[in-house]
Structure P
Amino acid sequence: MRFNVEKNLRAVERSVASLERDGRTAHAVMLVRSYATTHADLWDAVTSAQRIPNWFLPITGNLELGGSYQLEGNAGGRITACSPPSSYAITWEFGGFVTWVDVQVAAEGIDRARLTITHTAHHSEHWDDFGPGATGVGFEMGLLGLHMHLTDPEQPRPDPLEFAMSADGKALLTGSGHAWGEAAITAGTDPEHARASAARTVAFYTGEEIEAG
């Protein structure tokens, strides 16, 4: 069955907000996606050290309140809050920067559940250059991996780089990047600036040149 780019783009709700954290201007990037599984199964999928590598990245650490974690080749941090089976919060420490991720799991019926991820970071030049898509696109690909895992747990996880370089992968990354630009506009960002930032984000993820114009 052919991968449905548009269906997966529509499956994600995206929003952006500006706020203050620790006395500094910050931005929150929020993603919401629903899954055809139970509340308990979704919670297990996003908290189990055995299952997280099946849809995201290999992980090590002490995955409980007060513990720490490390994603292979990516962020690490501390688990600062945990209220099973509904929510947890972690620091997201990468490249010398500390940001924050809040995860919420909620039931949407007997066999459907919703995952909400909120990533908060202090304002930076990186935000000015790339906007919310810099992190939003990456987390969105994680939500896609989770969808694949929950839909067919026995199916091996596709190679992320191979998928990203495929026609469907590039279409998804492009659509996601531009959708985050529109979410920024909805949140009050100047449209010209938001769309230029989105174009830079898409170019980064797809490895393609930004079109002049």
Structure Q
Amino acid sequence: MFDEVAAHYDRTNALLSVGNASLWRVATTQAVNPQAGERILDIAAGTGTSSAALARSGAHVVAADFSAGMIAVGTARHAHNANIDFVQADATALPFKDNEFDAVTISFGLRNVVEPKKALDEFYRVTKPGGRVVICEFSTPPLSLVRRSYFAYLNHVMPRVVRLASSNAEAYDYLGESIAAWPTQPVLSGWLRSAGYSAVAYRNLTLGIVALHRGTKS
């Protein structure tokens, strides 16, 4: 599915988020706080837009994605950037050594993993002691009015936008359902603690439509 939408993926995301995607990316980059010389794993990196933002700090970013189509587009798009390496990888069986990365991050990808708890265990395994995890994901708005309006947008407005913007509108049919089924912010925080992370916290963005989760490997 992601192979089929890779060509226009970033444009579609910008339209669906009503321009908020870039703001969420800035918030995620600030939460990761990449430093020159660090090694950062960006999972579900897609075409590498988030990886490029992280790499501007001078950190070396491994952009991992399950989709060969996304990897192909990203590799071509960022061929000039020596601080980004693209790797095709399964989030539940990462091809990296233990304690390899200063930070691990994933944006809007954990929801697409069949076994998200297994993925979190893998994130913890490859994070260095003292390293950090940052997860940006669609979430549950705490205010009922916002929640109702948001799900009305997902069910009625978003499908029309997708038909106009995406190279494969049918591939986005799952999106609203997956967001509705995704656990709340406290539940995901509990998953991070169960994986072994400490100092777990989250911050709502855009009234809770998105939540930014973080943790530290002791």
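Some values worked out for this structure:
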read-out: Structures P, Q, by distance in nm of label points 7 Å out along Cα→Cβ at positions 94 and 110: label with the highest value; value: P
read-out: Read-out mean count of other Cβ atoms within 10 Å over residues 38-45, computed value 18.8, structure in P, Q; value: P
read-out: Per distance in nm of label points 7 Å out along Cα→Cβ at positions 30 and 46, the highest-valued of structures P, Q; value: Q
read-out: Comparison of P, Q - label where mean projected area of the Cα convex hull in nm² is highest; value: P
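We did not get these values from a lab; they are worked out from the coordinates using the rules stated. What you see is a predicted model; the values in this text were computed from it and never measured. Cβ atoms are built from the backbone, for glycine too; each structure is taken alone.
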